[in-house]
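Below: a set of structures, written as structure tokens.
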Structure I
Amino acid sequence: MSESHTAVPNNITHHLIEQLRRHPKRVVFTEGEDIRVIEAAARLVSLEAVAPILLGRPERIRTMAGQNHISLEFVRIIDPKQSSDYQLFIKRVENMSRYRATQLSDAAELVARPHYFGALMVQYGHADAIIGGNQAIPAAYFRALLQNIKPLENVPRIFGVTMLVAPHFPLLGEDRILFLADTGLIPLPDVTQLATIAIETGKLAHHFLGRRPTIALLSHSTKGSSNTLEAQKIVAATALAKDRVANELLDLDIDGELQADVAIDPTAAETKLPDAERRQPADVLVFPNLDAAHISLKLLQHLAGAQNFGQIILGLSRPAAQVPRTASAETIFGTAAAVAVEAIKYHVLYPDSDY
């Protein structure tokens, strides 16, 4: 089932575009032979927000654009094998392979793959951000990112964050935006990983919202209402995350273990935590496992009509995003804008990224 191709009216994309008009960024799309990508790229150019780079066969992309009356003005198209950077990237991959425990296969064959070529572009400063996955199996795209983009040392494992925009959700507060993590990569995160997911997603939310975000680590239990091992893990992760907030002087508000209704509905919070201060609805929801996160995302998207952007991949030293194969042109457009905005202050968000 594909997403609706009708854009949900929201303020977040307008806000993102306004930032990018002042600080335009280069975004490489690894699967450029896709009419949805071509539409999104043309729209980003028309708004003077992003300089798109589409990887693929130029003649095929131009034919698709012409058949759909889409302008490719200021859209750069690169066939990896015909690029002036092809040989340079081959040499860099060969040099990288010397330091790996396992040898990579033929470097020329790898660099010819759009995912690998795009990852090398952002790693070596030829683009500011990367987006892919619209036609590929996710594992193939993630493999290329992991093999070619330097990871962040303080993030034990990369993970995904999906942004949901829902003007019709009354409990989301004035921004009408919700960050969900991890929605795509870590099946069963441990205590340290959960704490890191909470911290890093909180930093990202702070960057996008421009204010102190509220982060909730979710559970089937609220403040000891159930004493299962799963609930205890969330308690431990919350404590670890709070310690990091205090030690690193981060402007984040973190709490857990919380049931979903307590996290997003102040009335439910007052009922279940009568002695607590009135809670603000959470901006970030950290899920206990991938099943819970992914199922919640799909239900909110397909049944509740929320518009999703991402997932944004955190834990890498360069801005990256993955979109599902069912993504609409609107999702690709918004995700590209989001990852480009992330690139504006990436060195502030992740000072150890060497960006």
Structure II
Amino acid sequence: MNLNIHPPLPAKKDFRIGILGSGFIVSDCHLVSYRKAGFNPVAIASRTRENAAKTAARHAIEKVCDTYEQLLDDPTIEVLDIAVPPDRQLALIKAACERKTVKGILAQKPLGMDYAEALQAVECCERAGITLAVNQNMRYDQSVRAAKTLLTNGTIGEPVLATIDMRGIPHWMPWQADLGWVTLRIMSIHHLDCLRYWFGEPVGIFCSTRPDPRTKFPHTDGICTYILEYAGGLRCVVIDDTWTGPAKEGCPGDIGIRWRIEGLNGLAIGDIGWCKDPYTSPSTIRYASKGDATFHEPRWTESWFPDAFAGTMAQLLIALETGREPAISGRDNLHTMALVDAAYLSAAERRMVNPRAIISKT
């Protein structure tokens, strides 16, 4: 069976891409996958020119800009790939919209500091005639795409229960301490968007959180558990555990991200390779339907990090060459942002929250 694990690619691959940011996610993921896919990054700018120059040398990028503004002022750049902390992203989107020179923007998740800020980004791009897509790259993890195929073609039937169980210790960014964020807007946003990709829009979320003992700066969303309710009866249960026991303090660890979809006709179980060592480990899936003697266990060599990042850029380039909406448009991603805000509200007020309430009050 063709599980469609590979993202569609544009016919036109030579759009001139300008990169804003030069950290790990750019140097080890974006640019690695772009070169493999044949895309055309031509300029880079970062908070410091030195870091931008190092990344440019590693990936053969011809132009290093002294500042973000210098790159934004380059009229030959057709696509912006923004990879900066979330509290700095909106200003760069607005600056690009004021210039109206680029055709498309690939923004990082979270699209904004909250739903209201994400809405500003979307509306700014719409007024400027710029196509906005969001780098929700877990949708392009190979096992996640395989699961979507199994749901679409009916292999596992109507979904009844889905779970995601993350027992992992992500590498937190220094800017998170300033924002007071740990998990919901950084890791859980992947899982919430993935569940939307698989099943559509839930009617409610109940979220409970507690601080992570290992993370010393003040925060509320360290360890997160949540339930999504769907009108048809489907329930999704997620544990995002960034503690995992004292795995860094001398105790053996059990690290991983595992998902499971139970349907009326079958079962699919996945294991996300990103949490393993090395982070380039491929994800896996096993699935079976009624009447199967055993599980099907296809394997592949591609991995979420870095290969999925070609998919998020590709969906923007395809939109530019066809005139259609990106697969993960800014407008679509507003529903993910609303779900994240609903999770925070649910945790604070200890009640079920419909994400539509976030949208309606903005």
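Assorted remarks:
- Among I, II, structure where distance in nm of label points 7 Å out along Cα→Cβ at positions 178 and 250 as derived comes to 2.2: I
- Answer label among I, II for the case where distance in nm of label points 7 Å out along Cα→Cβ at positions 42 and 218, calculated from the coordinates, equals 3.8: I
- Taking mean count of other Cβ atoms within 10 Å over residues 242-249 as the criterion, the largest value within structures I, II is that of II.
- Given 31, 24, 21 for Cα extents along the principal axes in Å, for residues 18-105 alone, calculated: source structure among I, II: II
- helix-only ellipticity at 222 nm (-39500 (n - 2.57) for each DSSP H run of 4 or more, over all residues; to 500) from the coordinates reads -13500; which among I, II: I
- Looking across I, II, the calculation of semi-axes √(5λ) of the Cα gyration tensor in Å that yields 32, 24, 21 traces back to II.
Throughout, read-outs are computed from the coordinates displayed, never taken from laboratory work. The model shown is predicted, which means the values in this text are computed figures rather than measured ones. Cβ atoms are built from the backbone, for glycine too; each structure is taken alone.
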